[in-house]
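**Q** Structures follow.
Nothing in this text is a laboratory measurement; each read-out follows from the coordinates by a stated rule. The structure displayed is predicted, hence computed values, not measured ones. Cβ atoms are built from the backbone, for glycine too; each structure is taken alone.
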Structure 1
Amino acid sequence: MGGLKERFFGKKTKKVGSPPGSFVYTGEKRAEEVRITVFDYDRNNFVEEKYSTAENCGRFKDTKTLTWINIDGLHDLEIIKTIGLQYDIHPLILEDILDVDQRPKMEDFDKRIYVVMKMLSYDENTERINSEQVSIILGKNFVLSFQEKPGDVFDGIRDRIRTSRGRVREMGPDYLAYILIDTMIDNYFIIIEKMGNRLEILEEDILNNPSSSNASASIHVLKRELIFLRKSVWPLRELISGLERSESDLITKPVQPFLRDVYEHTIHIIDSVESFRDMISGMLDIYLSSLSNRMNEVMKVLTVIATIFIPLTFLVGVYGMNFTHMPELGWRWSYPVVWGVMAGLGIIMFILFKRKRWI
C-alpha cells in the first residue's frame, strides 16, 4: 500500500521544513553517474559530446549555434547547481526539477520558459504505467532537458539532428522544445492503445463470464491505472495552451501552429482517457448487475426447494412420525442407514452447488 501511496501522492516528507529554493532531490537514490549529452548545431554544422561533469557545459551558453543539453540523472546535486549557475536558472526552477512529483505545468521566467511533464512507458509484464518526470528549460539559444534516469523517447529526435532530416536544424530552440514535448505526447497514444486493448479483453471476459472471480480485481487495477494516466494527462491542456498564448519572445510565430497541433493531440488523449473511465464504470456496473442476477437465480432455486419441503416438514412435525407400523423401527441398520442418507444428500447438494458455481 505504501508503494501505491507514493505513486499517486509522491514523497513530500523529504521537503517538509525546507525553505523555498532548497536543493532537495525527492526521487530514488541512484549509484550510477549522471550522463550529460550535448548537441550543438546549426544548419551546416553539428557537434555531439558526452560528459560526466558539468564544467564544460557552460561554454555553450553564448554561442551562435543552438545547443541541446540533456541530463540523465538528478541525484548529483552539484551538477544541477553548476548547470543552474552557468545558465542563470532561477532557484525555484531548480527546486522543481529536483522535486520529481511535480504536476505538469509551464512557467514563464522572463528569459527562461520552464516546462515539466511526465514521460510515460507501459510495462507489458506488470501491465502498469511507469512515469518519469522530464523538465525542459527553453532559453534564447539553448534547450536544457532533465530526466530522472537514462532511457527516453527522444532517439528519433537525436537521429534527425545527426542526419539533418526534417526542419529541426533550420529552426530555433522553441521548435526543439516543441518536438521534445510533441514526442512525449505522441508516446501517450501508445499507452492509450495498450489500455484500449486491455479494456477490450476485459470487456469480452466479463460478457462471456460475468461471474468470474478475477473480474472485480481486474476492473479495479485498470481503473487505478486510468486514474494515474489521467493525473499525468489532464494538466497538459493548460500547459500547451499556456505555451501557445505566451507573449514571450522565446516562442516565435512559426512555432505557434505546431503548438496548436499538439494542443489538439492533447484534447484527443484526454477525451480517450475520459471515454475509458466511462467504459470501466460501465463494466463495473455490468459485473455488479451480473452478480445480483446470479444471486437472484440462486435464491429462486433455493426458494422453490424450501417451498416444496415446508409442507412436508409441517406434516412430519405434527405427527412426529410416531406410527405403529413402521418397519424401519425394528430394523437393525436403520440408524446408520439414516445417517448415510443424510450425509449422501449433503455431499450431493454440495457437488451440485459447486458445479453451478453457487459456492
Structure 2
Amino acid sequence: MRISGRFAALVAFGAFAFAVPALAQTTIKVGLALPQGMAGFDHVNGMYETFKREVEANSKGELKVDLAYGGSLGNPADRMNQMRRGIIQMSDASDGNYAAVYPDIQVFSLPYLFPDEKTAWKVFDGPAGQKMGEDIRAKTGIRVLGWWEAGGFRHFSSNKAIRTVKDFAGQKVRALGPANAKPVEAAGGTASAIPFNELYTSLKTGVVDAQDNSVSVFRLVKLYEVQKFLTLSAHSYSFGPMGMNDAFYAKLSPANQKVIDDAAKKAVAYNRETSRKIEGEALAFVKQNGVTVIDPSAADKAEMRAKMQPAVKEWLLTQVSSPKVLDEALAAVEAASK
C-alpha cells in the first residue's frame, strides 16, 4: 500500500508538472520604430501602449505584451517579415511597407481620394476596409485588427511657395516610389528619391527644394528649420493596418481573441484622436517657428487633383490584382462621403 501510494503521488505530481506549461503566460512581441516617449508622436507608440494595457488588464494574466522600441528589431520591412513568419507577433509597419507584399493596398493612397479624415475612417471601418483586411490575411498571413492613422494627410513643403499646380514647375521634390513620384511629375515637378535619413540635409543644401509628409513628421524631424512654406495640399492620407500574425491569433482561445479585438478597437480610437490633436499642435508650432502656412482654395486643390490623380490611376492599374480593386475603393469613398 505504501509503494502504491508513493507511486500515485508521483503520477499526480507528474501530471501537475506537465500541466504547468499550459498555464504559462503567452507573450505578444511588438516591434516599434520610434524610441519610447518620443514627444509629438504619441499617436503611434501610445496606440500600442494602449493595446498593451487593455490586453494585460483583460486577459486574466494569460497574455503579456512586450513592446520593443526604437527599431531594435530591425527596419520596418524586417519587422513586418518577422511578423509574417511568427518570429514576432505584431509590428507598426504602415501602408508603404505592406505595399511590398500586398500591392492592392496602394489604392487607398490615390491622390485626393479622401476628402477628410472622417471619411477615411468610415471607409476603413466599413465593408471596404473589412474586405481588404480579409484579403491581406488570406494572402500574407497577417490579420488586420484595425486601421490606424499615420499622421493623417500629407502636405507639400518648399522654399518656393506652392499655391497652385503651376508652382510645381522647376521644383525638385523628394518623393520615394512611383506612388509618390508620379503626382509630382504630373504636376510639373521633378521627383527625386532621397532616403528619409538624408531628407533634412538634402533640403538644407538644395539637393531638393521640396518634400511631402504629415505635419507631425514635418515638426518631428525639424523641417521647419530648412523649409519656408508649408502648403496644406492634403493630397494623400497616411495610414497603417494594425497587424498581427494570423497563425498566432488563431491559436488563442475565443475569449483571448475577443480581448485582442477589443483592445485593438480602443487602441485605434486612441490613435485617431491623438493624431488629430498632435497635428493641430504641430501646425501651431511650425507657424510660431517662421513657416508660412498656405491653405489652397478648393479650386486650386481641384486643379491639383485633376493633374495628379489620373497619372496615379494609370500606374495603379498596372500594380493591383484587378481594376475592380480601384473601382471599389472609389465607390466606398463616394458612399462614405454622403
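**Q** Matching task: 38, 16, 10 is the computed value of semi-axes √(5λ) of the Cα gyration tensor in Å, for residues 193-280 alone. Pick the structure from 1, 2.
**A** It was calculated from structure 2.
**Q** Tell me which of 1, 2 gives 21.6 when you compute mean count of other Cβ atoms within 10 Å over residues 153-160.
**A** 2
**Q** On percent of Cα pairs over 20 Å apart, for residues 169-240 alone, which of the structures labelled 1, 2 is highest?
**A** 1
**Q** To continue, here is another question. Work out the source of 23.4, 98 here, i.e. which of 1, 2 gives that when Rg and Dmax of the Cα atoms in Å is computed.
**A** Answer for the origin of the read-out: 2.
**Q** One of 1, 2 was used to compute relative contact order in percent (Cα under 8 Å, 6 or more apart), and the result was 25. Which label is that?
**A** Value 25 for relative contact order in percent (Cα under 8 Å, 6 or more apart) corresponds to 2 out of 1, 2.
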